[in-house]
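Nothing in this text is a laboratory measurement; each read-out follows from the coordinates by a stated rule. Here the structure is a predicted model, which means the values were calculated and not measured. Cβ atoms are built from the backbone, for glycine too; each structure is taken alone.
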Structure P
C-alpha cells in the first residue's frame, strides 16, 4: 500500500474506474452475444439488438473504455451478420 496521500487517492480512483469499465465491457459482451444469438436464430428482435449494440459500442469508445477502431470493427461485424440475415430472409 502506498504511503503518500495522493498515491492512495490514485489507487482508489483507478479501482473505481476499473470497476466502471468492467461493468461496461460486461454489458457490451452480453449485448453482442444476445445479438449474435438472435441473428443466428433469425429472431425478430435482431435488428433492435443490433442498434442497441452499436449504441453501446459508440458510448464505450467515446468514454475511452475501448478503442474507437475496435468499436467500429465490432459494429461492422454485427451489422454484416444482420445484413446476411435480412438478405437471406428476403431471398
Structure Q
C-alpha cells in the first residue's frame, strides 16, 4: 500500500472518529430537543459525505470509501435525531 493511501486512511479515521462522541452525546439526550444542532448544516453535511462516498467509489480510493462509508451513518444519525426530536 502506498504511503499516501495510508495517510488517507489515518486522516479518515481521525475525522470520522471525531463524530462518534457527538453521536453518543446527542442520542443520550433522547427525547430532549437538540436545539443546538443546525438542521440545514447536517442536511448539507450528510449529502456532502454521500457525495464523497460516491466519488471515492468512482475513483477507487479505499481511504475515501472507508472514511465516508463510516461517516455517512454517523452524520445521518445526528440528522435523524434532529428530525425526530428537534
Structure R
C-alpha cells in the first residue's frame, strides 16, 4: 500500500499502526470519550475520498491514542473541534 501510493482511509488501529510505521507522533494528547462528534473536511484536503460529503458530518468517536502530528507526506483530510488531526 505504501509503495503503491494507494489512498488509505485509516481508522482506529489501522491509522495508528500505519502512522507509527511512517513516523507520525502517536500519543494521548487529544483523547476523547466515546460519543458523537462533528467532523469537518480540512479546507486544503481536496481529496477524492471526501468528494460529495457534506461540510459537516457527525461520527461516532472514541479514542485513547491518536496521531497528534502527521508523518510526511500524509495529508490532513478532516478535523474536529476535539481532534485536530
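Suppose distance in nm of label points 7 Å out along Cα→Cβ at positions 51 and 67 works out to 1.6; of P, Q, R, which structure was it derived from?
It was calculated from structure Q.
Assign the value -3500, calculated as helix-only ellipticity at 222 nm (-39500 (n - 2.57) for each DSSP H run of 4 or more, over all residues; to 500), to the correct structure from P, Q, R. Don't skip to the answer; put the middle values down first.
Details: P: -29500; Q: -27500; R: -3500.
Going through each structure in turn, the value belongs to R.
The value 25 for relative contact order in percent (Cα under 8 Å, 6 or more apart) was derived from one model only; which of P, Q, R is it? Write down the numbers at each step before the final one.
Working: P: 25; Q: 46; R: 38.
Structure of origin is P.
Computing P(r) over Cα pairs in 10 Å bins from 0, in percent gives 16, 37, 22, 13, 7, 3, 1 for which of P, Q, R? Intermediate results must be reported in sequence, preceding the final value.
Details: P: 16, 37, 22, 13, 7, 3, 1; Q: 18, 44, 26, 10, 1; R: 16, 51, 31, 2.
It traces back to P.
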